[in-house]
Structure I
Amino acid sequence: MEKKSRTSPPRRNFDLWQCLLGSIASISLLYSLIQWDFYHAIPFNLKHTLLTVPSSEHLRNWSAFYTTGSHLPGQGLHQAQFTARRWKKFGIADTQVVAYDAQLPMPTGQQRLALLNDSRVLYEAPLVDDENSSQTHGFVPAFYAFGANGNITASYVFANFGSNEDYEALLRANVSLDGKIAVIKAADASPYLKLHGLEIRRGTQIANAAKYGLAGAIMYVDPQNDGPIVEANGYQPFPDGPARPRGAIERGTIGNIENLEKGQLPTIPCLPISYADAIPILTALNGHGPSASELGQRWEGGGLSMYGVEYHAGPSPAAISLNLVTQATIHPGRVHNVIGIIPGTNPDEVIILGNHRDAWGPGAGDGNSGSAALNEVVRSFGMARRRGWRPRRTLIFASFEGEEFGQIGSLAWIREHRRWLNATAVAYLNVVVAASGSRLHVHASPLLYRAVWEASRLVPSPNQTVPDQSVLDVWGGDIGTAGGGDAIKFQGVACVATVDFGFSPALGDNVFPYHTGFDTFDWMDRYGDPGWKYHLASTRMWSLMAAALSEPEALNVRMTDYARAIRTWLDEILHTGLESRFDATPLMDAIGRLSRAAARFDQVAISLGRPAPWWQLWPRSRQRAMRRINQKVIAFERTFYYAPGGG
C-alpha cells in the first residue's frame, strides 16, 4: 500500500505538468496568432465589418443628394452641414464643420465667343452645356478658374493639343502665331490620349499658347478623346446613349491660390467650349494653311470629320476672326471642410482619408462618387466602433471644399496643422473619382504599396473574368506616381505619403463627361456605374487600406520598395535620352546606398514584427524599438522636401 501511495502523487504531478505544458503551448499559439494580426493583418471582425456594411443602395442615395444643385467652391455650406450630421449619426461624435476664408474666382456673365465675318456674326457660342436640358440648368457657364480677363478680336489658328511640339510644327510650316487666338483640343482624362502619349494639362496648354505669342485660346474636347464610343460608330450622345454630348463643355482651373499669391496667374484670356461650338470655327479654316497630315502623325485622328472639319491649321482668312471676351472676378468667400475623428490608442500616429465635395457640374463622377464612397467608409467604421473596435492609430475623415479651384480647402487645413501633420501623419488616402469606368487607377508613395496591394487582394472585383477574382487579380498591381485632387497638397506641401485611387474609364468604356454639366446622377445610374458596384469596390478598398495602416503595431511598409521605385524612375528618365544632359553616376551611387540602408532597416523592422516568444510578452524595450521604427517610417517621406533656392 505504501508503495502504491508513493507512486500515485508523481503520477498526478505528471498529469498536471502535461496540462501546464499544453496550456502554455495554447497560450503561445494564441499569442502568436494575435501578434500575427497586430503585425501583419486586419483583425477578422473589422475586416468582416468593412466588407459587409457598405451597400450599393446607400451609395446611390448619397450620390443623388450630393449631385443636386450647383456646389462650386464657396457654395458648399449646406452639403457640409448635411455631411457632418450624418457622420455624427454614424457614431463619429468628434465631427465638425471648419470654415476658411478664401479668394474665389467667378465669371461675371460677360463671357463671349463669336465667329465674325468682318463685323457680322456668323456664329455665337452659348457657353452653356445645353440650353434645352433641365439636367444642366443652374450650373456655372463656361469659364476657367483663375484665367485672365480680356476682350480681343483676332484671327485664329488650330494648334492641335497645344504642346511645344505642336507649336514648333506650326512654326516650321510658316504658320504665323503672333497675336492669334489658338483653338486647342483638350487632353485631360482620356484613356485614348494616355495610350498614345498625348496627354497634357490644361494649364500647360494655356501657358504654351502665351509662350508662343498667342493672344488668347479656346479649348474643346474632340471626339478623338473618346476612342470607339463616338457617333461615327453609331453611338448616340448622352442622354440617348453613351457617347459624348455635343454641347458638353469641359471646365477646369488653370491656376490656384498659390499662383495668385505669387502673381503667377495666366496672362491671356481663354475659354472652354463644346465640340458643337468648335465645328463652325474649325470648318472656317478648311483649305487654309497646312492640313493635319502635312503637319505630322500626332495631328491626325481628329473626330469631327463627319461634321465637315478638315483640320487645317490656318490662320483664318482675312475677313474671318474670333471675338473672345472673358470677365471674371476673384472675390472673398468661404469654403467649408468637414473633419471627423476616431481617436486611436496611439494618438501620435494618424491616418487621413479625404475627398472633395465641390464640383464643376453635378459631379456624379468627379468628385461626388468619392463623396458617396467616403460616407460609406465613415458609416462602416462607425459600425465597427459600435461593435467595440477602436483603432490603434487615429483615423481622420476629411470632406474638403475647394479642390476644383486648386485644393483651397485642403491647403488651408494643411497650413493650419502643418507642424502636427509633420509629426504624426502616416498617410493620406485620397479618392476623387471612386467610379467612372472599369479600370482601377492607383497613384501612391512607394511606402504605401503594400497597404494598397493588401486591400485590393481582399475586395471582390466588380468585373470578374473568372469566379472569385479580387480587385488585385484583375488590376495586376501596377501603381503610378504622384496623384490628383487634394493628394497634390498632402504630397507636395505636407510631404505626407499619399494614395490616390479609383475606377476610371478604360478603352471602350462609356464616355465620362468629366467636368461638364452632363456629369449627372442619371449618367452615373445608366452609363457610369449601373448597379453601383464600382462605387462599392472603391469603398471597401478605401476602408481596408486605412485598416491595413491603422491596425498593425508595426507599420507594414518596406523601405526597399521605395529604393526600387526610385531606381525605376531614374531608369525611365535615362531611357528618354536625358543621360546625355547630366551625369547620373552620383545619383545612382546614392540610390545604391539607400538600397543597402533600406534592406538593413527592413530586416530590423521585420524581426520586430515577428511573433515574440511567449515568455517575452510585451517587453517595454521592444515596444520602444517598434515606436522608433514607425517614427522613422513617418519621417522618411519628409526627407524629400525641397525648398526652392535651398540648394
Structure II
Amino acid sequence: MLEKDATGFLNQVETEIGVSKVSQRLKLDSKVFKGVSINVENYNNETSSMIASLPQVKKLWPVSLIKVPDLEVSWTGKESKNKRQTNSTNWPPHVMTQVDKLRAKGFTGEGLRIGIVDTGIDYTHPALGGCYGPGCLVEFGYDLVGESYDGTNAPVPDEDPFEECIGHGTHVAGIIAAMENPMGFTGASPGVKLGMYRTFGCSGLTSGDVILAGVIKAFEDGSDIITGSIGSPNGWAGEAFAVAVSRIVDAGVPCTFAAGNQVGGTEGLFGLSNPSSGDGVMSISSYQNEGEDSAGKVSAFTSWGPSFELTLAPSFGLQEVARGIKEPDLIKRLLASTAKPNLSQSYGDDGFDAGLGPVVQQGAGMVQAYAAAYTNSIVSVAGISFNDTDNLVSETSFTVTNVGDTVVAYNVSHVPALTAITLNDIYRQSTPGLSTSYATLKFQPVAFSLEPNASAEVRVSINPPEGLDPPTLPVYSGWVVINGTDADGEIALSVPYIGVAGSMQNVTVLAAHRIHLSRSDDNTNPEVQADTTFQIAVPASHPKWAQPLLNTSDLVLPAGVLPDQFLWLVMGSAEVRLEAIPIAPPGSEQNQGAKGNGIGAITLGNIAGYPMTFRRPFGWFSPWSGELADGSWAPAGRYQLSIFALKIMADRALPESWDRYDSPEFIIRYV
C-alpha cells in the first residue's frame, strides 16, 4: 500500500519498473489519505524497493493480514428461568459505566451516526431493527469484501453489509445500540443510527488496506463517531492505518479502537494494536462484567500499552457517551478525567493484598458516562507522560476550569498504580511482573478555589520510583487526583500519568545472538558457514556478469539458492536497515560504489525491500538476490549483510543509536 495519487500509477509500475502483472486492489482517494494498494505477481523485496523509489510515492507500507478477534459470549446472570432482565436500566455493563444514569435522563444517542468497521451485521435480528436503510436502526454502510474474501483474493464489494457467518460485528452493534428485545436489555445508545462497514469475509481474515478503506468510507459517509474492535499489533503511530485514523480525528471525528485483543497478554507491554496507537485516537481497553470472578478488572485479552513513543494508552474502558459535543480532544479529556481506576487483573497472583492496575493496562480507568456528561470541571489534558529517565519531564502542568455556576473548592493529591516490569533479560514478559515501587509527586497549589468560568494552573513535579532495575524497563503510573466540593456536592477528577524508570534508548532492540544467515532452499533454516558461495541468477541488465556454474559442495550451494538473512527484533524499531557490505581482498581497493552510511559502515546501501519502518517485535527472513534498494545490482564478490535497527527514542545520526549485526562473509557468483 502506498500514499500517492493513484491516477495512471499501474501503467507507470509496469513501464518504469518492468513488472508485467500488477493489479489494483483498492484506490483510496480521500482528503485524509490518497493512495492505492496493489497486487504484484511474483512479488519480492526488489519489487517493493523499485516501487518505493518512484518519485511520486510518498510512503510505502506492506499490506498485512488481520484476523477477526475471538468472540467469547458467556452468561453471567442467574438460572435460565431468570435470564430475562426485568429492567434494562439495570443491565450490569450499563450500571458499571453509568450509562444507566444517562438513560434515566432520556439520553439515547438520538441524532448521532456511528460508523462501525467490523465483520458486517445481521440487521434482521429483532434487536437491531430487522431492516436496513433509511428509517432503520442500521441506516447506512457498505460491504467492502463479500462473503468469500480471505485477505488475499479480490474483494467483491456491494452496498449491503449483511453478514451472519461470524457475528463479531453484530455483537459490537448490539453493545452500542440494541433495541428493546425479549431478553430485556438494550444497547448503550439505542437512539443512534448505525453504519456498518464490512471488512471481513467468512474466513475471518482480512487485510490492512481493506480496513483502512472501511474507516475512510465511514468518515466520508458522515459518521459522527467511528469505532472498531479490530487491529493488528504494532505500537507505532507512524503506520499507515494509524496515520489515516489520526487525520480523521484531526478532521473532527472521534475514533475509538481496541487497544488490542491478544489473548493471554501474549505481546506484553508495548503491545498496542494499530490504529489505537495513533495520535488522538481513543485506545479502548475491555473490562470484565459483573458476575465474573474478576468483575470490574481489565480483561485478560486487552493488550498493554504504552506506545513506543511513550504516549499514554490505552485511554480508558469505554462505552459511547453523549454530552452534546463532538470535539475529539474534549471528549477524550472528559472521559479520561472522570474514569474510575480499578484493581489490577493479576494482583492476587503477585502476592499483593490489593493494587490499582497500571495505567498502561487499564488506561484512565472504566468510563463513567454520567460523570463525563455532567461534570462542571474540565481538565486541559487527557493524561501525562513523564517520558523515560533520559528524557524525564520532571515538571509539567495542566489547567482546571470551572464551567459550573457556583464556586468550587479543589484539592490535589496522588494515587499510584502498580509498576509494571517490561523485560526479563532482553525479552518482553508476556505477563508483566508488578511492583509496589511508586513515583513521588508534588503539586503546586495543593488546594485552590475557582469562581464560575475561572481556571487555575496546577504544576506537577515528579521523582521516579527508586529501587527498581532500570534495564528491565519498569513502567510506573498512577493518577493526579483532583477532588472538589461545590454547592451540589463532591467532584472527583483524575489525570492518569505514566513514565519509565529506565532508558528506552539503552534497551536492546536487535536479538543479535539469535540472528543468523541461512539459505533460501531449506525450510529448516540452517545457519550457513562463512565463505559459502551462492550461485545466483545473473541480472538481465548485466548479462556479461555470468560465470560458469560450479560443482556443489558444503561451501558451494546449488544454482538459484539465495542468502537468506533472519532478523529478530525483541523491541520495536522505527527503522530497520539491511545493508550489503563489500569485503575487499587484502591489498585491493574497496568496491567503487561503496560509501559510508553515516553510522559506521562502508556499504553499497540497503538491499531491495529495505529500509523497513515502524516494525514491532517480531522475526522474519529476507532473501537477497543481489539487488539493492535503488534498483542497481551488487557486483559479484565477497560480502556480508549488516542489520542496523534504530533504538527507541535514539538519534538516528549517531552510530551508537543503532543495534547492529554482521553476518558471516559469503560469496556471490552470478550464473
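Some points to look at:
- Parent structure of the calculated result 4.0, given that distance in nm of label points 7 Å out along Cα→Cβ at positions 382 and 446 is the read-out and I, II the choices: I
- Origin of the value -3000, where helix-only ellipticity at 222 nm (-39500 (n - 2.57) for each DSSP H run of 4 or more, over all residues; to 500) was derived from one of I, II: II
- For the set I, II, ranking by FRET efficiency 1/(1 + (r/R0)^6) of positions 214 and 622 (r between Cβ atoms, R0 = 35 Å, to 0.05) places II highest.
- Calculated for structures I, II, Cα Rg over 2.2 N^0.38 Å, for residues 366-405 alone is largest in II.
- Entry that produces 10 once relative contact order in percent (Cα under 8 Å, 6 or more apart) is calculated, selected from I, II: II
- A value of 1.00 for FRET efficiency 1/(1 + (r/R0)^6) of positions 486 and 534 (r between Cβ atoms, R0 = 41 Å, to 0.05), calculated from one of I, II, originates in structure I.
Laboratory data are not the source of any read-out in this text; all were calculated from the coordinates shown. If you're wondering where the values come from, they're calculated on a predicted model, not measured in any experiment. Cβ atoms are built from the backbone, for glycine too; each structure is taken alone.
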